[in-house]
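In the part that follows, the structures are each spelled out as structure tokens.
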Structure I
């Protein structure tokens, strides 16, 4: 019988929400644990990458010089995928935890292709819901693609405050951040039919893209689009 890899703590801080935020190495992989809840790891990243690919694929044909907003830096797969697309000119990442940004200067950056070293990548340390409330005001930044992966999904939030992202008022602010014809994607670790219905009410058609997970039900990317100009 194969021996289980021992978890080695690489970094540990008190997170911005007051919980224990841990970066640990298990075998050849890194994991982020928030207040005892598994968030993500470097084992695969297929669904995080698919979230970005699907969002960019949903843009109008011929759009170039795209600006992308990534909600949540995590292990960096989403930011790296966006930067690898030749249509993308700028990526802004909003990440709550300064420690995660710092970990990307070391072991996490090595695992994800060092997205923060790309001059097109900008990182803002802020609460995403509060940041979008400010950014959605007239004169604020606008994006061609918005990709959000700050939690395990609308029905499995690590902190109660994160549920704010999936409420109607937050969706209206996110709509305001989109350029005409822009696309908005949410990552979820499970199917969330009630949230899909809310998106349908607000945006019309919703694409639910399922990506097989290593175990359990598939990860799901919910994708909606803004009206074209």
Structure II
């Protein structure tokens, strides 16, 4: 899988991408990551990539020309399955979406900045827009990292324990159940006995019920579709 990230602040991506999870995927050649500095694709002096919006609104807007130049340069080399814009008003990122992206071969992620990007980029180049929540950040770099990290986790062989990702929250539409480790007794607070029973069927039943209970308490909107299927 190849992911190209277009950004005007590449330094925001460098340190997180040195994390062991990313490095494992890169070392095993399960993933290639390429960061493109938008300023390298502008024809304007001093690396100018933004301008004031028409209509007199406040803020600055990323111009279409450097973005289009960068995207077209990449598309000359290969075909992309998706060109994604990390946008606060895009569709909300879900685990289902992440799984679908993990099956793609080539993806471009465009990180917005300032007041946003010229609308013509969104209408003529972008194939999908993704939001990580109903709030606004300074740019799309952090959302892009969230998306890439989530995708990398579900690529087979990236995690040392492949079953770990399959038991994460949202994998089956539920919040993950509580987990415990040593010591068994901490200041009188003990681990549930069922987890020490060795009875895998009982443990699975307990975990499933705890996942349902926790989802009902914390994210009830998730539990309704599941209950309706029963």
Structure III
């Protein structure tokens, strides 16, 4: 067997298939367990092509392709379908997958970085959410997922109901929070009736989510009830 000197982990013998590698050494599993940043360029390309040939793993095939362009991703992005298909183990579908991924990377680099919205007050939440739910004829429940700078990483509609209420699954709220690496959340829902006073159900749901957030160290910072012309903040009113 061979040890990869840079990683110190078990690597394949010649022709040793990826399916027989240790779990941490499989590119897909490695990405899920450790994150995308720990993967080499060859491992990322191996995920794109899925498999190599009988005598060469997908990672080794990817290394060989990269070696042909001096490990330069810009040069790889300039290869044609025909040029990629010159490598044994790369058919038309795999060549197209590589070219498509390279093109997405090029387009991403050319786009402006989106500035995340920073939440500094309940008014800022109202300004963000009122255009989305303030004038609806039915009730919707949304969650804002924040990073440690109180910037909105993601916002999601968790439920949609009639004129009198919605149902919210606490487990789903915090599952999304963990997937987004959120460090805090803010709740928001609308009252189509125009009344800003929270119902008993609103208060109970807020308490339930707040307790769950404390246990997971993902605090619920506020809960806003939003109408067309105004809002009610649980935090501002001292209910928290």
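A few comments on the model shown:
- For distance in nm of label points 7 Å out along Cα→Cβ at positions 46 and 206 computed as 6.6, the structure of I, II, III it came from: II
- Among candidates I, II, III, the computation of Kirkwood radius over Cα pairs in Å that gave 21.5 used structure III.
- For 11.9, 33 (Rg and Dmax of the Cα atoms in Å, for residues 150-213 alone, calculated) the corresponding structure among I, II, III: I
Rule-based calculations on the coordinates, nothing more; no lab input. Because the structure is a prediction, the values reported are computed rather than measured. Cβ atoms are built from the backbone, for glycine too; each structure is taken alone.
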